[in-house]
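So, here come the structures, one by one.
What follows is calculated from the coordinates using simple rules that are stated; it is not laboratory data. Being a predicted model, the structure only gives us computed values, none of them experimental. Cβ atoms are built from the backbone, for glycine too; each structure is taken alone.
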Structure I
Amino acid sequence: MDDRKLQIFIDSLLPLLKAGVAFTIPLTLISFVLGLTLAILTAIARLSGWRVLRLIARFYVWIIRGTPLLVQLFIIFYGLPAVGVTLGPFPAAVIGFTLSVGAYGSEIIRAAILSIDQGQWESAYSLGMTRMKTMRFIILPQAARVAVPSLGNSFISLVKDTSLAAMVTYTEMFRKAQQITSTTYEPLLVYSEAALIYLLFSTVLSTLQNRLEKRLDRSTAR
């Protein structure tokens, strides 16, 4: 690496890290928390005794899982203004990622709920608990332990997927890399640098996920 490229690498590092910490991580956290809430509600709706709720939940999951996330973001940001709904880059990105996490996460949670032994339901009913209370206090806490590994992987994937927000002009880390590239004319260097930072974020999150899984395993074994 010549002196010019080394200087570009050094000069780019702090702006990219700042964009990652100030924009990418908050976008990921907000979208995941909202998406996880939506995922739980959707999973419960899909297991509901009400046919209408099941159909609505299935339709939502079918639409989101069957279309590319980038297309969904374009519809939200570029398409909705045609019907009078104009959103800024950040809310558009949050809505897009929330809907995605909600759809994929609901299938993870639904599978985790179905994995709980039927005897747990019967025991709760014998104690006079309603279906909703059984779900809230008995089934969901156990299902959460089953779902944590898959949900953790979804969270890590979301960190990387936030790079798509650059396509709706949200200035997260990848968008910042594009801006730097437009002035330095070193796409290989700058994009590789951004890739390394994404890799760093993913590695840290994977380590935290592994520790959480081990802690849950220990608490389950007691």
Structure II
Amino acid sequence: MNEGKQILIIEDDPEISMLLQVILSKSNLSPVAAYSGTEGLLHLQNNSFDLILLDLMLPGKSGEELIKEIREKSSIPIIVISAKVAVEDKVQVLKIGADDYITKPFHQEEVLARVEVQLRKAKNDPLETAQMEWRGLTIDKDKRSVTLKGKELQLTNAEFDILNLFMDKPEHAFSKKEIYENVWSGTYYGDDNTISVHVSNLRKKMAEVTEEEYIKTIWGVGFMLV
């Protein structure tokens, strides 16, 4: 159950903020509102949250600046909710560490569904093997931690979940549809750059540790752990 989970809403539009607060409260979640990037950071410094809903165009600090600062210290799930609809805007925020992106105007059901997906990822499945290893790459599902050649990788929730999926079936070619539906638990419409961006981020973080290839692109299909 997600009852009582603390959700930080960083949104400068009072009406949108209030709507999000109502949506979350109806699902027994506990929303806390911040109306600027600076106020959002202050809340994060003084309190513990389970997830952040973040606008990009904020007074004080922009949403992009906030994501970068938060990712230096925390892997808390971040869902961006923005009026920016350009693909390059979505790609940029996913590259710097956001876990998901919702465009305005949004449907209440979509917001709740995506929040529930991110919160569910933080729960442990007792039936799963807690730790797996592949070619010096170790993933601990209980701790949600990953080490490569003995060095810990700082991954976002989305990056962790994609790698976790790959580790379940090494040398299996996962289609983008298969990855999306397993990680985000939603319907894949075939025009989403989310997966490619997160996989690219994973590769970059691995490349900082070793020159060995771990994730191979299977053209016309998707990706494979090799």
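In terms of distance in nm of label points 7 Å out along Cα→Cβ at positions 73 and 201, the structure with the greatest value among I, II is II.
When distance in nm of label points 7 Å out along Cα→Cβ at positions 49 and 113 is calculated for each of the structures I, II, the largest result comes from II.
Computing Kirkwood radius over Cα pairs in Å, for residues 33-120 alone across structures I, II gives 13.9 for structure I. If helix-only ellipticity at 222 nm (-39500 (n - 2.57) for each DSSP H run of 4 or more, over all residues; to 500) comes out at -12000 when worked out from the coordinates, which of I, II was used? Computed on structure II.
Here log10 I(q)/I(0) by the Debye sum over Cα atoms at q = 0.13, 0.15, 0.18 Å⁻¹ was derived from just one of the structures I, II, and that gives -0.85, -1.03, -1.26; the source is I.
Suppose mean count of other Cβ atoms within 10 Å over residues 41-48 works out to 19.8; of I, II, which structure was it derived from? Answer by label: I. Computed over structures I, II, distance in nm of label points 7 Å out along Cα→Cβ at positions 177 and 193 reaches its largest value in II. Taking Rg/Rh (Cα atoms, Kirkwood Rh), for residues 89-168 alone as the criterion, the top structure among I, II is I, with the largest value.
Comparing relative contact order in percent (Cα under 8 Å, 6 or more apart) across structures I, II, the highest value is found for I.
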